[in-house]
Structure I
Amino acid sequence: MLATCGLVSAEVPKPKTSECALTGDDAGSSFDASVDIHALSNYSKAIYALFQARQFGQLDCIADSARMGKETFAGGMWKIHAIYAGLGTPPLHPTEQDWLAHIALLQRWVAARPESITARIALATTYANYGADARGKGMADTVSESGWKLLAERSAKARQILEKASTLRAKDPEWYVAMQQVALLQQWEPAEKQALLEQASKFEPTYYYYYRMYGFSILPKWGGEDGEVADFLQKTADKIGGDAGDEVYFRVAGYLFCGCASDLELKLSWPRIQKGFDAVEKQYGPAPANLNQLAHMAVTFNDPVVAGKAFARIGDQWDKETWETSENYESYKEWAKQAGLIVAKKQVVEDSAEANVRTAEGRRYNAAFDEVIHTWVRQCMEEIGGADPGKFELLIKVGKDGTIAEMNGSPASSFPFTNCLGSKMNNFRASEKVVFPPPPQPDYWVLYHLKTENSPSAALK
């Protein structure tokens, strides 16, 4: 099938966009994604309204224009994808009657305009979604026998429609996304899914939706191996290269992250996600939708600084699909604010410690400090019997007479060694006992790192 039904570029006369343009004024809603978080959903709803009104000619005109012009909203989201979002399923919580009525109307469109690739892809997508609806969202062992049967029948119908659509003169990158959904529902072999993705990337390398679909299909919950998603996404972004590759990295990561504990298990690169976001804004301008994704991932990566900046720009344009409720959104926003203050304070302290160690006097003091703290390190290593001490750092403020005035640390995890050393230092601090030599100046900060995971040796910075 892949060898005979793959899509190739074809010259199709471009429509006169003035005859079929869809504007926000037409539907009484804004389609400006640079300021309105609802712009894409408003656009999809307007498309659905035209579909319900049987405006098939206008729908084909709009889709042809969006497809061939590679039109995007502010923020870089493709209009052709938003069109299919408005056509691939009945709105709200459809009943069986809603599904059948939707399919019947799509079939009427196909019959009226047999050369419309938009109508056929929309029909195939609907059958795929109809099959997924029969299966349900539960684990495999919760699906009934009739559910599996309906899934097989409807996904097979979707595949049949797509295969026929591939013979049409017009071509559409969303064909691949729809076929990828079929591949997921029919549980294609990895080699088949990979071959489909390779064809897709040749047809339109920057259409990031099929990279998202493929990444989703290899998640651990679908049988993917540990680290497979991270490896795929890195190789894909590197192959595309430059800003375009980084953009894909951000797009796919934002789609795969669910706000679950499993997000970090994907082992995606937070620096590259941020780089991809910057590339998207540089190319397509700002959009609340992208800012919501960035803030959401920043929360997952425990980065209140990036999250706080994103929240400040989002304002009241929060995304319900991302945050679910306004209470959740405001809660994470407040977390970013408070945690950001702590991070900012720590940065000031670290800068002070860095400045101290750059002086000759500071280096001499650190050597004396080192002798004292290494005594505690050796004691704790003896107490834990040589167990792995882990990795951590401590910021210690030494009072003018040599007491521990303040400290905070960031152990990689809870280790017996960390607990032992922390307990000793807290006791000294509480007793206000003089344990270090008097520092060169009052309230003197020292940044201490444990050097290795398996050695009591440590270094001062």
Structure II
Amino acid sequence: MNFRKALVYTFTSKYLLLIIQFGSTLILSRLLTPADIGIYTIAYSLVAIGHVFRDFGVGNYIQQEKDLTTDRIRAAMTITLLFAWLMALALYFGANYAASFYNEDGIKKVFQVLALNFLLIPFGSVTTSYIRRQMRFKFVMKLEVVCSLVSTATVITLAYAGFSYMSMAWSSVAGIIVEISILVYFRPTELPRLPGLKDVKHVLKFSYVAVSETLISQLGGYLPDLIVGKVLGMQVLGLLSRAKGTEALFDRVITSAIQPVLLPFFSKQNRAGENIKEPYLHVLMCVTGLAWPALIYMILMAEPLIYVLYGSQWTGAAILLKIICIRQMLGRLMHFINPILVSKGHVKALLKMQMFFVPLELAILILALPYGLISTLYVLCVIPIIRTLIIIRILNKIINVTFNDYFNIILKCGLPTLMCAVPIYIIRNGWYLNEVYSLILSAVITGIIFMLSIFLFKHPLSSELIKIKNKITYSS
């Protein structure tokens, strides 16, 4: 399967998942409280860190390994099984300590239910990675949509029945059970069924560096939530979680659709000895060109967006959403660095970066949090600027990316973004419409101006749209 065809399937999958998850979020926001979301966020953040050890870098190994033999697949299965089951035990018996630390018994209950996932996941994780390596994204699309439907139906039913935060935990287990069942039934015939010990050292040679990098990255992603929950309480964490979830809507649709394709694609290109600089810059410019206008829209329309989507009990998340979107705009040029470095075998460069930035970010968080969450988030906006400058230097050495290349991306994406920002600002501050009308009108006008601007400034997205149009015309 070629790159663009793979993207069609992943985009279709992510759009369908967004519709399902978005509908679920709207319903759950009326059935669950910010405190319920806060409790689950704490438990999920801790469990997500455990998922790093569960996978132990095996997924990336399978996708990028040049010589993937049967023995190496068996070894990968052994490593996944061992670490996943160890994490299941650690989570189940460590639940009491987590609940005691946060003085919240609900965390213990969620912990123990989510530990079940670690017992089940090893039976499908290697298969999923192998299927992605083969770029069989049509199958992945069907798998993700079916599992999401089952999980969503479960969480809404249980929440309506009064299961509170536990509804989210049990829905996760339901989704995993369905996923494993499908993967076992459609397992590729060439995949071995039993684990093995031969070549375990070879797999670990890659995976221990990969898991170290991923672990530090996950700590940087989830420890802030854990710290906020401990210092400021579940209510504030619930609002922060809702703001982050709203900002992540773009990544769920666009970035998460592209990300799974890039590592197998770049690895394939690298194995064939082909240049990956141009496709990397093209993808980065296209995604940034979509992301910046979307983020500007959320920044300027944060209050009505939060109110309409989630209701009055969540309005405190609006200011948090604005700052998070500002930070994301500053850090967009860092996206897709992982598949580039992993495909080129430079996992240690990722590890070194994470070892510097994660402790720095956590230190800023701990020192600034006593002065308030809002001021802390503003201070943290400095981090993506510094990280981007360092990433440019690293990529310059590996694939010859220059500052001029990034300046060109900023220019090409910045001009359409500014054009989109003007009507949004006018509608929000000059036209006194109610929340729903202002959201709809600004979205329609912004969409029209965005389409015109990418052709006016000759953004690469315009050529992609022309290709799609020509393909549809040719097909009809």
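Every number here is computed from the coordinates shown, using simple stated rules; none is lab data. Treat the numbers as computed from the prediction; the structure is a model and nothing was measured. Cβ atoms are built from the backbone, for glycine too; each structure is taken alone.
Observations on the model:
- Computing helix-only ellipticity at 222 nm (-39500 (n - 2.57) for each DSSP H run of 4 or more, over all residues; to 500) across structures I, II gives -28500 for structure II.
- Computed 24.6 for mean count of other Cβ atoms within 10 Å over residues 40-47 - originating structure among I, II: II
- Which entry (I, II) yields the derived value 2.6 for distance in nm of label points 7 Å out along Cα→Cβ at positions 128 and 384: II
- Entry that produces 0.8 once distance in nm of label points 7 Å out along Cα→Cβ at positions 424 and 448 is calculated, selected from I, II: I
- Entry that produces 17.4 once mean count of other Cβ atoms within 10 Å over residues 88-95 is calculated, selected from I, II: II
- Highest-scoring label, criterion being volume of the Cα convex hull per residue in Å³, for residues 144-263 alone, among I, II: II
- Among I, II, structure where relative contact order in percent (Cα under 8 Å, 6 or more apart) as derived comes to 11: I
- At a computed 67, 55, 49 (Cα extents along the principal axes in Å), which of I, II: II
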